[in-house]
Structure I
């Protein structure tokens, strides 16, 4: 029996519910689990950034003019790499870039996070404070929704482990940095949550916001549609494939789809965020797909055909020498490969254990970055694979699994935090 086969109580009717936040009910234990995961890992992250920037030099050759502030090492350490692209968009607007001159097109960065920074910067008077604040608040919201989502799908213990696994994930520095990861994960988990509750208007709104945050946000349309059809009895892989049942199955499938019209309407609204951005790009640059074509300015041409070259690229980039133990290997690519293989395996587990909506979203979100023909930044992209963390936490009910996960996650979390804050590429 899988979690999709179990009747689940509605969240708002939980007998121990006491505190209502963001429309979610929390008992004391649930609130403590979310706050413990959030505060513990964020304090660890901030402390590592602060102490390491005092004691260790930043990467030689790093542009020393890129300082968010010389008076706050924690804030400065959270503003690296793409953070400066967001700041540049806020200050100067979007650009399509130029391959000939090496100028990178900022249109690859979707607008919702930028808009939020602009709004909050009016209050804080500082773009970087606004960006980091949005990321950290959004991450707390993401953990709150993730706890309720996992509790509904599994149980309290799994929910506690899930929020901590995500908060302590190796590249969780990006949840506090001036990046879109925390905002996107918050929107993803909230969309999954409300889809499972049958609250289609909220799910559609949050899905549309997600599609204005990252390109893979549009995949939430499939989540809403599949969750809605599942609630109306649609099963694309029914048990028992006897021929005389085929007509009955087809009739029930059609009936279920017709009954899901509200769900399908909600799903159709998810691309609105992307469509509005494409309209802006068309009016501003004459190219509604500029967010795709500008990938070339980052050296990442995206196509299905390029995905076939992933293995060859990874092998070349590993740059393995005869003395591997002496360091003759590309450690960044090695970690990208390990994360790709590890989460690829988890996706198979999600397909076996969870409902189609979880499988489709996870598999496609995992596949999209690989269309560039590289495994580059997969250490960061796997943060969006929320169902994988839920499944990992479910397996974590075995003590040895839990210890293994935390034994790997926490040291890697410290490692990636130092890398990122010191201007080394971390994903």
Structure II
């Protein structure tokens, strides 16, 4: 694990406006998922740190356009990604195979012929670009920006899947292919960024000698003003996410089923905000009396204001959960699994209600839903600790400094 240079050293290097190429799966807009938010604001903060940045990817879903006032050159890849069947039949992980289209490969080859100071490979699904950029002129610093230690995540998905044997085999197969891809990436880049220190430790154990730097997320929204809970605050528990990935679907299903009986008996409602497949929505409505589904919401503010608590119950999948920042900065008390709070500073976690399993988490929520004074103390303490800990501009400066140090080490 490496330490970035002091800001003064970075600023002097950044004056020369290094050229950077950012290879992503797609444009990270709309900002409706954690990986979109993390990619978008880290790229923005890097450009604002003094980088002439070109960002490449497929057009955003639904035709969302990148902001015109961000200091980034946005470049769309023609066409669309491949179907899932190609991914299942490929030797690469599904997400890699579906994005490695002939059009995107041709675009990477064309761009790799230009001189760059560094090239960012965003997420393991872009690992297929490494053979195409490894011999780029000028020997640019190659950076892999990880969102998780995906080998661990895909392992937890197939081990926790309780559906058909055929699907479980497909998830196992994808786990094996993901492990190979991550090892290939770690052994062929100059720098690997992680979101949590835990992920950095996993990468270093998997690929000894890899240079890592941890870049926890920042918070780009406006913090809410002071808030006090009262008896008139609805006895609602809020869960927010996007539920199209199998791991997210399994997490929301497990918690809703684990909590329903106790929540119904204690007049607690679980309000789930976020888009999901209609089949999952029908299942939750049919099986859970306490669940209220809201779908995608343009603004979460009414849900923040109308909830006594928020819950982050993810058993499957690692990494930093950006929803913690939304809850904390909007002054909603948080209940979570200890495992799900990975990467969150200890002082912030200490201001949350934590449990080791779903049964304990449900009991913790039921026991504390009416302890309004305690919940108010927790949300204020979490907000006060977090307000100086999640700064996006600092992340870009740190990333640039780590790349400068990697170039110096290579020289």
Structure III
């Protein structure tokens, strides 16, 4: 492992941490449109460009739909491309989300999670990125500003090796606007880690043999990307896309391992991080910044002799079903936190995935779904303790899925 010297400890909010990661990652093109609470990311990047601290092209566009379209076009032309958005901006990108993923284009995007309208709300929940969970993007959720920085850097490696777009999330305002200590690696370390984007090559059939060309838009080597694809081949291409998502699991793990070697920060196990689960009877599983509070409550309840634990899910897509089954096997009960609703379903998106993963498990725990924090409402330690104590009373799996609302007025 090369010694790059000491890391710089900087006071950054989550948005600024992402901007620093982009600055250091040999990015060629950033296309973005401002939306709270993401705006600081692209403002900071534009500041870096203005000051001559980074050499990249910033494309100012008229909407989020155009921001992702421009990022997609740049990536297809061989550039390393980045964008960022939140909430209604992500919703406006909807058409292009699927196009980027279906054309296997390695765009990296940060989403500062924010509630969707209506009514209008600018604060944090996960309804925006959860709504995009089936669009074909790898999704990695960050707990704090440090992880948002680290995840963004690793995302470029993951996207380009897996040939899939990557969505990195951080909780709006809770992380995006909160000042934290962030350990920033030297520019050289990150530049060497991400390298320069390598364009894969493909073989085109020719009358007299095969011709190998770069998989990119280039007038010297004309190729069609995303052409008309009817029922004769569309089905097969969608299956291939799904297989690529599954195949990204070792790619994600490899990037984390190698990043840990240069940074000294390990997110092992990569897909989900258990906390005091070795002898736990019940656990609470969830995403992002709320799990910092859950861990504090675990410590408090442990002092009272209660066998509780926590699991923070980091990678939501591809969903780590095998790891979920193994980690939750033998528990009495698990409470699954969801900061979004799946309207008309029997629970939130994370709980639905967990129940599905556990369906055929012989030693599955009872699963309780707790919806919390919609529109930025606080999840207090008192509410978490209430959920833990309820789980400790569970003896058998309920006959019907149990969905409860933490902190809502009845």
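Derivation of every value follows stated rules applied to the coordinates shown; laboratory data play no part. Keep in mind the model is a prediction, meaning the values are calculated, not measured.
What the table below lists for this structure:
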quantity: Computed 19.0, 62 for Rg and Dmax of the Cα atoms in Å, for residues 105-264 alone - originating structure among I, II, III; calculated: III
quantity: Which of I, II, III yields 15.9, 50 [Rg and Dmax of the Cα atoms in Å, for residues 25-80 alone, calculated]; calculated: I
quantity: With Kirkwood radius over Cα pairs in Å, for residues 185-392 alone derived as 17.9, matching label from I, II, III; calculated: II
